[in-house]
Structure 1
Amino acid sequence: MNKKLILFALVALALLTYGLHQALVDAPTEETMGDIQRIFYYHVPSAFVAFICFFANLVASLAYLKWRSLRADAIALATAEVGVVFCTVVLVTGPLWAKPVWGIWWTWDARLTSTLLLWLIYVSYLLLRRFSMAGQTPLLASVLAIFGAVDVVFVYMSIRWFRTQHPQPVLGGGGSIDPAMKYALLINFLAFAVFGGLVVWVRYRLERFRQDIDQMHALRATSGQQNAERTA
């Protein structure tokens, strides 16, 4: 196994372990919500990594549209898959947090609804990549990724543009947060970002390997057809 990949994995494991300790032990208990608030240290970083993945997917998709690069296409697919995983974590942890605090699992406000729509867009993206047999599938998926990126902006800005059930951001939004809570959050931001990067890297390598095999099969098929034509 690649030594850099092993080192990357060890760093991710160390950060995740330290982040877990910060979230569950060192961070103080929130006075109003109690221990359920500790979901915050996983809910918010998951959204952060999902946004990064979807932004990277947009950049890679635009690069594919311009240069038809297989590397860019592999990055687009890898970041979309990892982004959907982290967005799923957001959609699961959100209701788990909301039920004890709001008294409801779900409400159709702007932030929650647009996040669900974002998840559906990228799930559609992955279904298109998985089941479409058309030769232009990467091209169509790249166009769909642009629409997904527009919704990323809407999700991020929704609590600023509309009055929502969802609380205002605690970082960069005028909210206040205990320094120990802020430290735990930032550590988990870093840990989740490194872990997400690790998974994207592994998935990218697998996709490049698949592309190489497909190209090899295509060359063999073309060579076999040419040999058959010469024999005929």
Structure 2
Amino acid sequence: MKNISDQKKGFAVVELFTSEGCSSCPAADETIIRLSKEFPERVYFLSYHVDYWDYIGWKDEFANAKFTGRQEKYAGVLGVQSIYTPQAVVNGERELVGSRENRLRELINEELKNDKAPVIELSAKENKPGNIAVSCHVPFSEGLLLNIALVQRSAATNVKRGENSGRKLNHCNIVRDLETIELKTDRALQLDFKIPSGLKAEDIEVISFLQNKKNLKMIGASGIGIVK
């Protein structure tokens, strides 16, 4: 099965940097859940759980230092003095507090009016138990980064300690793994991802997106479910 992004329509990649240890984040997580239902097509939501709040009493099981590093790179190119949660980044070029739902909606609608989106060919298959084989191809263009994210569609956590103690937190499109590849040739790329423990192929999807290496601006994106 293959998914090809529409060259004639705009798109939006919304990246949320969040943490179960931050009392300001649940509102942003709920915002992303609502917007993902409102924009089911051509908008790709990615929730990155960062690890720098783990020390205050609750270790976020989805947190990854790699995602903190990604947020730090955005801070450098976007001129943000310090990283924070909840932060949303839209198409790699505009950032805001992730719970500002109306402003996020405005930015998404603006991006959907744009017409620049190169074709991304993407396929994903569970080729053996617990393993996802992903194939991705885009026409070669120097200076681009291809990102491929393994995304858990949803989750709910009962937080027992820290700032959100006693709350049940809902999440959507949680990034469980992310591979970033600098494009150097025009060829199909093959990658393998392990299905996280406790999940099945139907619980996850793959989202791929292209970025300018220098300024991290998004060039195109595509998403697909897993074929068994």
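Have a look at 1, 2 and say which one yields -5500 for helix-only ellipticity at 222 nm (-39500 (n - 2.57) for each DSSP H run of 4 or more, over all residues; to 500), as calculated.
On the way: 1: -28000; 2: -5500.
It must be structure 2, since only it matches.
Given a value of 19.8 for mean count of other Cβ atoms within 10 Å over residues 147-154, calculated from one of 1, 2, which structure does it belong to?
Values: 1: 16.8; 2: 19.8.
Going through each structure in turn, the value belongs to 2.
Tell me which of 1, 2 gives 83, 41, 26 when you compute Cα extents along the principal axes in Å. Mind showing how you got there, number by number?
Numbers: 1: 83, 41, 26; 2: 49, 42, 30.
The correct label is 1.
Taking relative contact order in percent (Cα under 8 Å, 6 or more apart) as the quantity of interest, name the structure among 1, 2 where it is greatest. If you can, show how the numbers build up before the last one.
Values: 1: 32; 2: 27.
Sorting by relative contact order in percent (Cα under 8 Å, 6 or more apart) in descending order puts 1 first.
With distance in nm of label points 7 Å out along Cα→Cβ at positions 91 and 139 coming out at 2.0, pick the structure among 1, 2 it was computed from. Provide the component values of the computation, followed by the final result.
Working: 1: 3.0; 2: 2.0.
Comparing all candidates, it corresponds to 2.
Can you tell which of 1, 2 yields 11.9 when mean count of other Cβ atoms within 10 Å over residues 99-106 is derived from it?
Numbers: 1: 11.9; 2: 15.8.
The read-out comes from structure 1.
For FRET efficiency 1/(1 + (r/R0)^6) of positions 11 and 27 (r between Cβ atoms, R0 = 25 Å, to 0.05), the calculated result is 0.70, so let me know which of 1, 2 that is.
Working through the options, I get structure 1.
Computing semi-axes √(5λ) of the Cα gyration tensor in Å, for residues 43-82 alone gives 22, 9, 4 for which of 1, 2? Intermediate values should be presented prior to the final figure.
On the way: 1: 22, 9, 4; 2: 20, 15, 8.
Attributed to the structure labelled 1.
Read the figures in this text as sums done on the coordinates, not as results from a lab. In this text the structure is predicted, and so the values were computed from the model without any measurement. Cβ atoms are built from the backbone, for glycine too; each structure is taken alone.
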